[in-house]
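Trainee: There are structures below to look over.
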Structure 1
């Protein structure tokens, strides 16, 4: 079996959970089947040995990002000949899979990491391109041979967003985590590198509306000032939210000396040390199909405080591996509840340790990439066989 996997994100340009998923799934699949990876890449990148880059010509640099993605998708669709099935990740790549499937007569499978109808704030980033990204996603989903939802909550969202889909085509295969790469790791030199001292909680994520970072920053004014806050947050979706977050962080830093903002993407070595050293991992997302970073924190034996949205409750077991806070669209109420929960947990170091130990056990037992690869290959086989009938 030979699969063509299409993804916008690939090293060195991995900035979100979808990119982590595509990379780690590919690594697990390649121990079992042949996988050709086609990725967007950027001009000037060294040619990767494990993927084919399709960088956009400089002549298209001024295009809206949605139009630019479609141009790259067309190039990828032309290039993916000779595979048994195409598997695309995120709307950026979905049309590459859809058009490639039509062109070469092979089935197309989509992994649903997020949904454009559920992210109206993307209009801030894409402008009129949001209508194009929404059109591209809808057409790709409604014509796909199968859709993989990364959580049961995501499956529900997919069928709600696209009611014309046959529910039998939407399958749940959870995200995974590499529990060998992400494991409890201590190295005081790394905290020293960032100037981090004392107890701290940590947020790791992109600066985007869905991650709820503004809510966290507003809530933190009410959290015990003896506990610091590490914010590994960068890659703003668009300048407006970038400025908003910067102002909120700077406001906190004026009140407290123990607020550390790391804007560059953390390396794996730094990330697992900072996760291990944290009393608490914070995930205040207002939209989250699953949340790989919660799994990464759990794998490092760190307790998680998260919002009860999307697929997060399928990862973070409330009262066992962490605590969940309801979010219903009322920002101030959520911020108050999140701060209260943070204070309660941070006052119980023993409970945090218990949650952390239970979290790693759960990550190892239930979120193995090897098992996820087997489930994915089984779906590929069924889809390919169905096409041959």
Structure 2
């Protein structure tokens, strides 16, 4: 998004509290004209909840300091919780402030993304409060899903809401050589022990979208229908769900038909994607999935892997059944397995691949998705002056 904005002649600075990559604290660089600034790391006070809350506050202060140094017309805050939510609050309390646009990419509080984590009850309540407060202290919204767009609209009170799903940026795939990966398809499949007639079913997952029990039933259903189907799991769960899946599959006697790769380097993904005949992206019908927007759809569509998904949330933004992929009738394993069979017997998958590739490049490019973003920013800045 920032790259597309800068490409239109504007200036943008991205401020990051890199607690997931501590080595980046205090670092800065320029990426395609976008200034990226990582805040300085605070002194660690331990892992207790009060210590972590103090650390989050100090990171928010450091973020606001970098905002002040730059004196922007507008601040686009991504996620209304934790550090970014605190920074938004600190900025919004000022009598003279820049415009604030809040981006929503998950339903953070009760019943939403928090259900996927091992947060304490107190932390869930704090995130829920932060989320609701943040949604009332901004001048406009961007939302990564229609579910979040509707939520923001219900609270907007005259403020604008723009739906902007996760998009495609060609520069993010600079390390991908799809032609080379396609040429290596037979070699990669051979190295995995696949016969020419075997079907390779890709499971590209973080294990949040679909629970382990559902994956077990889905894999067993496909394996029963397709005796020559093999499975490749790319990804891993935060709580070791891949190990639970492996144990369950072993108990069903299917270990010889599934390979677990874990997370692989992004640059090496094309080889595995090109080797696959179909990719599974099922999403259970719950609030977290209705509200989220997975960028993995873009990876798969760009790489030309036919995608099977479920009629939940933003899946329809990416996959239109029979046009850019395959949509199961429901999120139930047997329904998804039926959609996989459709994909594997479709004699026109080349058209599916072509249409998916076109949707990514045309409808989902960041330049297309953000064509009206500057106008939204301008109106948010004007509103900030008036309030």
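Every number here is computed from the coordinates shown, using simple stated rules; none is lab data. Everything quoted here is computed from the prediction, not taken from an experiment. Cβ atoms are built from the backbone, for glycine too; each structure is taken alone.
Trainee: Out of 1, 2, choose the structure whose coordinates give Cα extents along the principal axes in Å equal to 67, 45, 39 when calculated. Mind showing how you got there, number by number?
Mentor: Working: 1: 62, 45, 41; 2: 67, 45, 39.
Here the read-out was taken from 2.
Trainee: If you don't mind, another one. Just checking, which of 1, 2 has the largest value of distance in nm of label points 7 Å out along Cα→Cβ at positions 29 and 77?
Mentor: That would be structure 2.
Trainee: So if we calculate distance in nm of label points 7 Å out along Cα→Cβ at positions 37 and 293 for every structure here (1, 2), which label has the highest result? Working shown, then result.
Mentor: Values: 1: 2.1; 2: 2.7.
Greatest value across 1, 2: structure 2.
Trainee: Follow-up question, since we're still on this one. Kindly point out which one of 1, 2 the value 1.28 was derived from, the read-out being Cα Rg over 2.2 N^0.38 Å, for residues 269-308 alone.
Mentor: Numbers: 1: 1.11; 2: 1.28.
Only structure 2 yields this read-out.
Trainee: Taking distance in nm of label points 7 Å out along Cα→Cβ at positions 45 and 357 as the criterion, which structure among 1, 2 has the greatest value? If you can, show how the numbers build up before the last one.
Mentor: Numbers: 1: 4.3; 2: 5.5.
When distance in nm of label points 7 Å out along Cα→Cβ at positions 45 and 357 is computed for each of 1, 2, structure 2 gives the biggest number.
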